1. Please state which of the structures 1, 2, 3 yields 4.0 when distance in nm of label points 7 Å out along Cα→Cβ at positions 40 and 416 is computed from it.
2. Could you figure out which one of 1, 2, 3 the value 6.1 for distance in nm of label points 7 Å out along Cα→Cβ at positions 48 and 264 was computed from?
3. Assign the value -14500, calculated as helix-only ellipticity at 222 nm (-39500 (n - 2.57) for each DSSP H run of 4 or more, over all residues; to 500), to the correct structure from 1, 2, 3.
4. When mean projected area of the Cα convex hull in nm² is computed for each of 1, 2, 3, which one produces 24.3?
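Bear in mind these aren't lab numbers, they're just calculated from the coordinates by the rules spelled out. What you see is a predicted model; the values in this text were computed from it and never measured. Cβ atoms are built from the backbone, for glycine too; each structure is taken alone.
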Structure 1
Amino acid sequence: MHLRRRAAAGVVASLIAVAGLALPAARAAESSNAFAVVDARVLAVHTGDVNVVVQKLNAADRGPETAIEDLGGTVTRDLPIVDGFAATVPATATGQLAGIPGVRAVTLDEKLHPQGLLGGSTTTVQPKSAFIKEIRADNMWASGATGQGVTVALLDTGIANVQDVAGRVVPVRDDLNLLSPPSPCENLTGEPTCDDNYGHGTFIAGLIAGNGAASNGAWKGVAPNANLVSVKVAGADGSADVSTVLAGIQWVVSFKDRYGIKVLNLSLGTDSTQSYRVDPLNFAVEKAWDSGITVVVAASNRGPDPATISKPGDDPLVVTVGAVDDMGTPGLGDDELPDFSSRGPTAADGLAKPDVVAPGGHVVSLRAPGSAVDVQYPTYVDGAYRRGSGTSMSTGIVSGSVALLAQANPTWTPDRIKYALTSTARSAASDDPMAVGAGLVDVYGARSAPAGTANQNVARSNGLGSLDLSRGSVQLALNDPAQTVVSGQMTAQLLLWNPIVYTTTIWSPLTWDVTDFAGSRWYGSRWYDQADELAGSRWYGSRWYGQLDGSRWYGSRWYGSRWYGGWD
């Protein structure tokens, strides 16, 4: 999600949250009002009527509806969620759709139109995803590696209590209150429970470690026997400040030995352009890496332009993951590179990123029933699952792959695991290293990678840069009595950020318990803008993102946050 930016220059914002995608299909159309992007499948229909979804350049413009009716078509439903409408058009008139003034794109009414109701029918579109076979996780399973004994920390919106991860979300305890019962998450949000009220974290958890229990094994994650630790940093609207994410990473490092954490999944990021060499968020992920945790980070969904890698995916140490579309087949020959997947080099430091790619188009994973995205986009699969697209998803798939490697090779360090992934990656979708890095992850090949380690002689971040600059361009307001807007060096815990203390403290359970983070109150939060219509937590729309040629649609973008996934 992405909050609409203020016109005034110099307003910096907060946060970290869900799908920050450009509108690829719109880009060509918006440059000229004369020709819209028309789905080739629409033009391929030559008889009868064809059902379409029409997206407009201006949601308030009714000209496209009138034009459709003039062509003999019928507008069947308004779709404000995509700034457009559904319509039935005579096949004989489809050739004229591209020239309708005010139309951005015309797509076959198939994937764009949400089907069913909450708790109701599943999607009518046949789900497709072959990521298990494409990355050769099934070969790893056959060799005995299923993630058993490995814990992946998921810093996200929480994990719902669903069948496919039951018994493998590790309960955590509060050392400051030994009388309190264990909790299913480390909750840093101010919400009263560990429930995933947004829906993103549960989806990623399923890709990492779902065992397919609700589908008789049909929809498994990559490491179906791995454990998960849920660090909940965002609530029902997906909002979270960088300072809360920093606290979450510090907690993970402090308690890694207690819970056996070997992998940290960060399917999030900010659009900050502060150099990694001074940035606090980069310092935090490097601290995790140097502690022995392999950190896997989304490249972001801001492509296809260069220099769109998000922070902390811009860090040279971590495994930064872009997305490909496996097209529903295990073979690599038909893979496509989605426009949404961000490209390198990194904006501030000119580093080559991403490191690898993994499937991230129309993958199937777990629902969080009743969550925000589950209600808004009810494209369900087999009841307990749904589809999604984005580098959030490909990141979860790589985190699951790292869990398999950590079980198969328990002495491997993060540098060794990164080298194994990059040195055995296979060519797919593109030969541009700034788009796909070393290529598509082959976890079975990585198991027996040649000798070597990554990150030799890499300069580390000192973490002494600006907290505000680390936030990028989105603002956050707290649900405290004063409705405080988080900005400057103030944290979401209403503390003055002290980089010296953060960067010089030895992170451990004991030092965590005496930090300001551990002793402070955690407030709920919401996306903020001064415009009245954007005040509070109101969502004001979404965008479907696809290819420039209109041939592929991957889901939606919610404004106000940047968890790098969208909902098909």
Structure 2
Amino acid sequence: MSSLTDRFLGRERFELKLCFVVVVLTLAAILIYPLGCVLFQSVIDAKGSLTGGNYSAVLNEPRFWRALGNSFTVSGISALIAAFLAFWCAWGLHFSRIPASIKKLVQIVVLLPLFLPSITYGFAVIYSFGRLGLVSQLFGVLPFSIYGFWGLLISDVIYTLPPAFLILMNAFHYVDRNVITVSRLMGDSPLRTFYVSSLRPIAGALCAAFILSFFLSFTDFGIPVSIAGQYEVIATELYTTMMGAVPDFGRGAVIAMAMLVPSIASVLLLKFAERFNFRYSRINYRAPERNRMRDALLLAYYGLIAMMLLAVFAVMFVVPFVEQWPYKPVFTLEVLKRILSDSSIWEVYAHSVGVALATAVVGTIFCYVAALVNARSQLLGWCRTTMDSFAMLTNTIPGMVLGIGFLFAMSGTPLANTFLIIVLVNVVHFFTSPYLMAASALSKMNAGWETTGALMGDTWSQTIRRVVIPNSAPTLWQMFEYMFVSAMVTISAVVFLSGARTMLITTKIKELQYFEKFEEIFVLSLLIFFTNAAVKLICDALAARAKNPSQSGLIKKTLARLGLARNTLSPISTGA
């Protein structure tokens, strides 16, 4: 038995080492090398000589500092508003007696923007709150211009509200509600009770929601390009420099490097915020006490949030179905038929779906293999630390910087202007979240499955294939869903990489903006929305089926494959 186990461990180490080497070399090729190209491009002149002139030229430009200051201002304010709104959204869902059906509806409405590309937000805000917008027609024109700061602020809040909400929802899930009872028994004031039971336990998550919202707003390209107007921000400055009439790659590389500074700072602050997280040894999930006033106020608050979001995105469901908005608001299907009869629309749609599917498949496999090295291996600690370091690094790099890095690295190679390069940049861009999902799920599973499989004569790969993967199927479907949806809505990285032959829906929207074809823009946005919604429903159903609430079928299959009786294996955990 000892020799069998030794052979298994040797085989396991070989296969895991192979996985480790493949993952590290791949990430080095598609992450480290492109970033190195950006750095190199920033320190050479037109003749290829080393120089610091690019940095001095950019840092001495008032326009650069103005754009940087504007980015900090609008991102900071929008992050504060998004974190505040998300806090009360999440708090109410955990500490109220609102009916479960309404809570479910609130979550759907708040997460609605996740299924649309950020570039759509700007156009939707213009068509909703502009001088001839849908909301302006009903309630009057806003007292400020929607182009520039205010349009960016509204769009950024909508863009960052869903991720901030998800962070806080998860944090409140681990808050012990018995603290409320204890605080009241101690004679605390209502404000003190609120602080110790709701604010203090999730202080770290609240900081994380703000930092993540700031990072997303600061690095986003889609919203500024659609609604910023003359209000210069760092993302549009970078795009203009790289893709303008006279591209300046050296200056663009310097701006890209400058974007990394607040991005890295955001990740470091996220790690610092983790120390403020409060952990309970035991969590009580009893229902909150009845309070009609509290629940009524929360219902009104949710109604306002829903009205704000639906007022913005409702225009997408109106403009394609009227003859000419806003001059002839007469219902017709002719506009939709005309747009959908254009074969180029379906060609671009097929490109996007194909890239999203390839990204989801390749990305899920790649992230899962990396997570196996971290959570299911006997390799040295530095191997697992390397995986986590790559995850942190990919989470730090803005999509625009990745896109420029790939542009520099792949220019002149067979990969240039291909779908493969877009799939690769998507995989590395969205690596972090699926990797963490898989690592969390795999670490919670029975640690002895591989050893037990060895005793039954299975190789390590057979145990992974027959036992570990089936028990992590729900997480795999969640990873697939995340990768697919993210690939469908992204624009920051692919805007530098897609061409006429490889155009995606999001870059097509960017092209249509120049011709002011907003009807086509909203139709393409609806195609993205319904596709992402369908994929989410399918993946959620498959994940729920894989979980099998009683898990009896899954447990029986696992026990049968390992040749064990039911009482010899600890309970299976498949949560991500």
Structure 3
Amino acid sequence: MNVYAIFADHVRAAVTGLAEEGLVPEGLALARVVVEPPRDAANGDLATNAAMVLAKDAGMKPRDLAGLIAARLEGLPHVTKVEVAGPGFINLSLDPAFWPTILVPVLNQGTAFGASALGGGEAVNVEYVSANPTGPMHVGHCRGAVFGDAMANLLAFAGYAVTREYYINDAGAQVDVLARSAFLRYREALGEDIGAIPEGLYPGDYLVPVGEALAREHGPALTGLPEAQWLPLVKEAAISAMMAMIRADLAALGIRFDVFFSERSLSQGTDRVAATIEALKTSGEVYQGRLAPPKGAPIEDWEDREQTLFRSTDFGDDVDRPLIKSDGSYTYFASDIAYHKDKFDRGFRRMIDVWGADHGGYVKRMQAAVKAVSGGAASLDIELCQLVRLTRNGEPVRMSKRAGSFVTLRDVVDEVGRDAVRFMMLFRKNDAPLDFDLAKVIEQSRENPVFYVQYAHARAHSILRNAREAFKDLPQAREAFADSDFSRLRDAGELALLMRLASWPRLVEQAASAREPHRVAFFLYELASEFHAQWNKGKDLPHLRFIMENDLGLTMPRLGLVHGVATVLASGLMVLGVEAVQEMK
């Protein structure tokens, strides 16, 4: 039950009725009409922009059109007042008895309340994390992992058919470096003194078990082979071990993927990178040419030679991009084009990639490539996640000895817990820098949002447990409270909670459309704050307590409200991938 969508339909019906009577033109673009809470609660409960967005096409002044629409809305059930404000906004006030009716669908639908058909089952590919398989995940990967996972949850809750994908960058120079680093650890496992890890190789201790496993499997046999023979064997073993480690790190965060896609697979068997380049040549988006020398700051991939170039400038990029290096190997960009072409071939017309902020310069060319390989039929949205500054009581956290050069994701999860990591990574918009203090996120105070929200859910269940102590025959099922007399919920704090619950379906659609799961985290904090405030009022004013031991008739609707708050909190936490605990330990 989306209250705002229901009243938007009423507004559109009013305009349609005016058109049928010849008072406004037929065929006005009603999709632009929205109903939302007014900026100032003193202006009523709902506001619509209908007259403002339709006036020009209707050939009328906004206030004149608003007056016609307002007259049609005055007779709607539960509407107590309609007024035209400012240049042509229409504000509606509702009977306070309307808001308690929201509890019936909340109690009957449970955590499915707020789920939307907005996506219409459209297939969406969400690719996130995609860390190079060269070591454990670090805290920088953590934000993109949590953001991508929560966004995928949100899109699924809003009715999209979501596929979660991890792109394994298992081709190129970095995995050769990984193999050489693992080979060094292999020699160490055989008893050789390898000394300090040479610069350019990966120094972390996480490769020690890989070397030991190679020693157990091959003995000293690999030491007598030239690099060309041992490198593929060691590379395969190292990549496999690193991906097992990455999967375990992701599992600690509660993250799963539907697809793990290997970059190497693009060139195995049929060379899909070459096929993609040839197809783009045929369509005119790839040509042989030279890049002009860079102006100002150097362009990393510029070479003064004739080469295979993608016409990314035709799609808004700053310069055309090379696809083949001077040694004949593919650029990363060429493989990425083929990879996104593969997504398109698998049926995805909507793609979303989650990248680190350092990849911002790569956005235009990749979006250009998707337009090219799909003939404009597919879209690629790219969400950038800014850096995380990890501190403890304001002081920077030292690097992990195991990793050798960074703080691992697993270290952070093991110290503060999955829920704290996930919620706090989402309590700020993804494109804003984030300070993550390991001491603050385990504090039990209002200043710690994850505690405050989880405590609200636990408090709701504590109230329900206490109610069953006071009333032995109280129903167990949430749905049983849907028949309560909700007209007895009249306190301003109770009505504020009901209005907050009513806004949850709208929030879901807005957050999904904007791909902003942080809105869910903010909403939950606000709901928790209002719920805690109402509980505190009951401490000071006994007639506002949720449990009225001498009045079961009032206790039932208030417990229905408590169930409603707990249900929506659980629903939102589910979207964020955070546990809705029933007791705080």
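1. On the way: 1: 4.6; 2: 1.5; 3: 4.0.
Matching structure: 3.
2. On the way: 1: 5.5; 2: 2.9; 3: 6.1.
The value was obtained from structure 3.
3. On the way: 1: -6000; 2: -22500; 3: -14500.
Among 1, 2, 3, the structure yielding -14500 for helix-only ellipticity at 222 nm (-39500 (n - 2.57) for each DSSP H run of 4 or more, over all residues; to 500) is 3.
4. Values: 1: 24.3; 2: 30.8; 3: 34.8.
It was calculated from structure 1.
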